[in-house]
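What follows draws every value from the coordinates through simple rules; no lab data is involved. Keep in mind that this is a model prediction, so the values were computed, not measured. Cβ atoms are built from the backbone, for glycine too; each structure is taken alone.
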Structure I
């Protein structure tokens, strides 16, 4: 119920909708990807998916950002079921690919932003 409310609110506020080109929405495993320009990117993509697809789709997000406070942590873990990866202080055991492959499992899809984080100058 809360997931549907968050998705509906995101679509209402942003006007986001999905345009399927060459394929339709499906529960098959997929990797959805885009350039990262806003903290709303993952939310907009996630909210634009049909509910049956959204339930199986997990955004990949920065642990340091999404665990900064109680609300973000709740959204990341309880609403988006995000795959939280370490980007600020990774250790030898923090391989984001391992976390993403585990999250994919047999049926989940991912939302990723291959270039990583955002920057003011586009260089860092």
Structure II
């Protein structure tokens, strides 16, 4: 599943790293920071939003992955496979609790991310 969804993270992180002005890294280097230190203290914080967005996209893609798991490896019981197994074996009434639990977990994650995002916007405004 990670193989299928990690391009979302990589593409978003790459865009974040490319959006950082190289002059900022050069300023950090001129003030005595090493290459790694400039990357860690300048580039990563400035591209943190892109990395977070890529992580969210990657997570959402992994949570919804069904086809690759059902075709390649049926028995790692991830949520979509468990819902499918319960539905096939016992019907809709057995698969509904698992689906509702997955929806509640996703809603909690998105609400927490929304609160973090609101905090970042407030921090950016000063």
So FRET efficiency 1/(1 + (r/R0)^6) of positions 53 and 93 (r between Cβ atoms, R0 = 30 Å, to 0.05), computed for just one structure, reads 0.20; which one of I, II is that?
-> II
Thinking of I, II, which structure, once helix-only ellipticity at 222 nm (-39500 (n - 2.57) for each DSSP H run of 4 or more, over all residues; to 500) is computed, gives back -9000?
-> I
Which of I, II yields 2.6 for distance in nm of label points 7 Å out along Cα→Cβ at positions 69 and 85, as computed?
-> I
Relative contact order in percent (Cα under 8 Å, 6 or more apart) gets 34 when computed on, of labels I, II, structure I
Consider the structures I, II: one of them gives 3.1 for distance in nm of label points 7 Å out along Cα→Cβ at positions 13 and 101 as calculated from the coordinates. Say which.
-> II
Tell me which of I, II gives 10.1 when you compute mean projected area of the Cα convex hull in nm².
-> II
When FRET efficiency 1/(1 + (r/R0)^6) of positions 21 and 77 (r between Cβ atoms, R0 = 35 Å, to 0.05) is calculated, the result is 0.65; to which of the structures I, II does this value belong?
-> I
